[in-house]
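Structures follow.
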Structure 1
């Protein structure tokens, strides 16, 4: 009986355990509420920017068109099949954007081409984001000789025009959609290194970082759980803006014949094919060019809105 009584928790111990449990729960609730309130504040700021909302609506429409294109159009018959009898037809009720030099419907090809341009832009930026943020954050946190080496390499990459860098990569790897993504991603890495390094430098000497070091938290964990989450604002803005630049770079390479292989309906290759007929059939270059312009404009509007929404100096 005495042994059983000894095993039973005392009221003080049970109250201590319940207090620690309630403290842990309170911390979890506080973190969740803080995250929700932060993103809710960003959304409130973003909604006030009419340009950002217009860009968001345009981007949603473009993404919806890209997703619905395989359902609406058949790739073999509507996108790449030649129809010489209907070549170079002006815009009409049957062909909203007209037909190209092979008789293919330009409206169908522009809609389907959104899949290529958006995929290349997003994948290339993700490639640059992973490598750029990794090396930039390491350079900003470690400092010293490693930082100097990374910054000099970044200077070398920045001194080479992005298009020339992409051309060199595609020429070395060969023409394919994957190689185009890699080429554009390599050309976009240097800005992410600089942005990530600058963001890490602003927070690496904060008091909560020093406190984490004082309780012997591993260095990699400090970077992943404390520094990077508090450095995301400029990185998110840079990523949004770089998607538009990546789409333009991919269109430039396709225009030069180094991008998505023909007869895939990539917007840059459509511009390249239509430039020969631009004097008498300007619609062959007008609509692919407008597609590039509207897509990049929507991304830039969203990026500007995010920059304002994530800037703490503009929050009241």
Structure 2
């Protein structure tokens, strides 16, 4: 289910938080991937909000704090902002506040953040945070500090225990590791759903069409992607699922990209997809991205990739039946 933009709450400065005119149950974090660990926190937020009869609020940041401080060295995103907001709304939260993480916000001390954002901005009645939550330019913001300030600022604080599956702590970092290893089964288990990328098909250089393998191109708008290479994928177009071959990377043979792009060649499909939003689910990895000395060698490799992906899907179908 997609969420209409009019229902999303994007707040880009501290002053705009004054639009909140009632108290709320709040959680704060990057929520990259909205994995099972995040979902455990969100469930607690919804339950507490229902108990108190207050709106449930998730506050996140754009860019993510690690991206603000580390730039291109920041970890690859599992989700773009739109995908994250949609996932949060689909989980049933009442409000999603996306606060711009800029120099002014990064310079707030922990106590200033509590007073200006949690108290004056969101009217926090109850706050739920992960066990590793830290904030404030002075790095003094943690659960103990929040609980102490809550006594004087009239809000309560609830900690959440780490969620583990088979002895592993569920985290965005672990999901990235499993995606890099092409362990899509484990990544799906951690996420609570298959890993996929959603986006709108944009115009490219038409190189794939010239080579005999037209592609639907989706800009990732990331410094880096959580995976790279050639994959067998399932593509959801208007509710219909198609098989495809996808490349995630910077096209080293052509050498025209600085940021990664998702290119999908749909098997046995020939229709105009420009402007459509599609969802691409990754199911198997074929190989790493390579740089070929000629376009002819690239074409030979693509032909081999597509043949291998067709065989994989045929084998998967036989194993199911």
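Read the figures in this text as sums done on the coordinates, not as results from a lab. In this text, all values refer to a predicted model and were calculated from it rather than measured experimentally. Cβ atoms are built from the backbone, for glycine too; each structure is taken alone.
So Rg and Dmax of the Cα atoms in Å, for residues 163-266 alone, computed for just one structure, reads 15.1, 49; which one of 1, 2 is that?
Working: 1: 18.8, 60; 2: 15.1, 49.
Structure 2 accounts for this read-out.
Assign the value 0.10, calculated as FRET efficiency 1/(1 + (r/R0)^6) of positions 91 and 187 (r between Cβ atoms, R0 = 25 Å, to 0.05), to the correct structure from 1, 2. Could you put the intermediate results ahead of the total?
On the way: 1: 0.10; 2: 0.85.
Of the options listed, only 1 reproduces it.
So if we calculate relative contact order in percent (Cα under 8 Å, 6 or more apart) for every structure here (1, 2), which label has the highest result? If you can, show how the numbers build up before the last one.
Details: 1: 24; 2: 16.
Largest value of relative contact order in percent (Cα under 8 Å, 6 or more apart): 1.
If log10 I(q)/I(0) by the Debye sum over Cα atoms at q = 0.09 Å⁻¹ comes out at -0.53 when worked out from the coordinates, which of 1, 2 was used? Could you put the intermediate results ahead of the total?
Values: 1: -0.61; 2: -0.53.
Source structure for this number: 2.
If semi-axes √(5λ) of the Cα gyration tensor in Å, for residues 67-178 alone computes to 25, 18, 16, which of 1, 2 did it come from?
Numbers: 1: 44, 15, 11; 2: 25, 18, 16.
Matching structure: 2.
Looking at structures 1, 2, which one was helix-only ellipticity at 222 nm (-39500 (n - 2.57) for each DSSP H run of 4 or more, over all residues; to 500) calculated from, given that it came out as -24500?
Numbers: 1: -24500; 2: -9000.
Of the options listed, only 1 reproduces it.
Tell me which of 1, 2 gives 14.8 when you compute mean count of other Cβ atoms within 10 Å over residues 131-138. Spell out each step's value before the answer.
On the way: 1: 21.5; 2: 14.8.
Structure of origin is 2.
Give the label, chosen from 1, 2, of the structure having the highest value of distance in nm of label points 7 Å out along Cα→Cβ at positions 75 and 275. All intermediate terms of the calculation are to be shown ahead of the outcome.
On the way: 1: 2.7; 2: 3.9.
Looking at the calculated values, the largest one is 2.
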